[in-house]
1. Comparing I, II, where is mean count of other Cβ atoms within 10 Å over residues 57-64 highest?
2. Which one of I, II has mean projected area of the Cα convex hull in nm², for residues 89-224 alone, as calculated from the coordinates, equal to 11.9?
3. By the measure mean projected area of the Cα convex hull in nm², tell me the structure among I, II with the highest figure.
4. Among the shown structures I, II, from which was the value 1.8 of distance in nm of label points 7 Å out along Cα→Cβ at positions 33 and 129 calculated?
5. Which of the displayed structures (I, II) returns the greatest value of mean count of other Cβ atoms within 10 Å over residues 193-200 on calculation?
6. For which of I, II does helix-only ellipticity at 222 nm (-39500 (n - 2.57) for each DSSP H run of 4 or more, over all residues; to 500), calculated from the coordinates, equal -10500?
Structure I
Amino acid sequence: MKIETLAPQLATIAEEPYYQAIGDETALFEAAYARRLPLLLKGPTGCGKTRFVEYMAWRLKRPLVTVACHDDLTTADLVGRYLIVGNQTTWVDGPLTAAVRAGAICYLDEIVEARKDTIVVIHPLADARRMLAVDKRGEMVMAPDSFMLVVSYNPGYQSVLKEIKPSTRQRFVAVDFDYPEAAVEAGIVATEGKVDIDTARRLVKLGELTRNLKGAGLDEGASTRLLVHAAQLIGAGITPHAACTAAVARALSDDPDMNGTLDDLVRAVF
């Protein structure tokens, strides 16, 4: 039997990602990293949580491992498994184990989507023990000081079946995220979407109007990400109306009545 550790590729953020701070989240992240505390990011879809983690990985000069959590994510998917490679049985680290060994930042995106029996594996990493049990190898991997665990979720999608248990939540320092105020968001949309500031302000206005429909036909209004998508289409030569219809209205709903309402908002703004 051949046993090796084949770490998946760690992302190195070579260039500074564009990120506009809207509070004290940068200082909180740095303080949590310095004190070896895990971090929980809470906020709506597309408000900048992932970009923030990428920015902080660049700022702290640490490699980044990102895992998109889902219903079928197993403990083996995170920790690792034995695979047959040629005629040999080879151990392959999962992304969480690879991040711990490398002293990287490990980001578990939308952690509530993972199975509850999978989430439990992070508990020893997220408290004073800072260790990961690799049961199939009978190994305890100790996290170096440079390792940091970051998780995120959208509280708006919480339900009885999908929520973070107190035993998990209370291991983390939590930071609230939300969409920026209009002036800041317009600056983000203009910079990321490469459009003029007037167009960006109109897009932000459209976003605010759709967010007012949350709970009245929409689960979520337009995220900053969707507004940037619309801006990028406009920058590519698509008319504002067509760009907003494709990137915002149709991305938010399949309901014919709601689509009509969203189309009215697009016409009102553009």
Structure II
Amino acid sequence: MTSISETAKHLLSLEGKVAMVTGAASGIGRGIALRLAELGAAIVILDIDAAGAKSTEERIAQQGKARFEKCDVRSSRDCQQAVAAAIDAFGKIDILCNNAGVILRKDVTNLTEDEWDLALDVTLKSIFLLSREVIPHMIKAGSGVIINTGSGWSLKGGAQAASYCAAKAGVLNLTRAMAIDYGKHNIRVNCICPGDIDTPMLRSECEQLGEETVTFLREAANRPIARVGTPEDVANAVLFLASGMATWITGTHLVVDGGGLA
């Protein structure tokens, strides 16, 4: 009889899989890339931050396979080239983690049109552009997993975050639409919705709002599990959705926020 540990290892293993992760130079994206690599996946790192992405690549390369492709996820040409390079290098893309995002802590009247476009293009349009390139390869392979990074603000509004709330709400409903369209091809599409995670992005929010860091983080930890989250907390949820433990889960969202929305 197979032991529990052997069964768990089999269900969670990503050996032989290839995962593409956007925004993997730091924060949640880096956490996702490292965790999926630990479970055996080869990782394609997409980011415009070459120094940070190469640092992620070097960490993964110590024990696994990684490839960095500089990619502005707002650009259809960059997305096409990045996917083509990944297919050329690894032959397939089994897992696509659309994680890149931008947050601007402004209300509607204080946002410029360029700022609105930046937030929507990086956070939402990028999912369309990359998925459009990757899905045909998944259809050809007969399966695939797409995991989009939403937010607690995919589900509720937030102060001084109009473009971010709009983009992240779009991520959630785009996830549902894609799950409906591609389930027949055995492609699962899900959304993770993190709460406040201790990343450079969260600390940039503090700076944008002109708040003191210690106070800002203390307030962010005001939730049933009384701490700010870590990239590893989110990465573990992504691993679950990417793994054999979630083969009948699609078109849904998983909130990872320490009970903040409870």
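Derivation of every value follows stated rules applied to the coordinates shown; laboratory data play no part. The model shown is predicted, which means the values in this text are computed figures rather than measured ones. Cβ atoms are built from the backbone, for glycine too; each structure is taken alone.
1. Working: I: 17.6; II: 15.1.
Of structures I, II, the maximum of mean count of other Cβ atoms within 10 Å over residues 57-64 occurs in I.
2. Details: I: 11.9; II: 9.8.
This figure was derived from I.
3. On the way: I: 16.5; II: 14.6.
Greatest value across I, II: structure I.
4. Working: I: 2.7; II: 1.8.
Label of the originating structure: II.
5. Values: I: 17.5; II: 20.4.
Top value of mean count of other Cβ atoms within 10 Å over residues 193-200, among I, II, belongs to structure II.
6. Label of the source structure: I.
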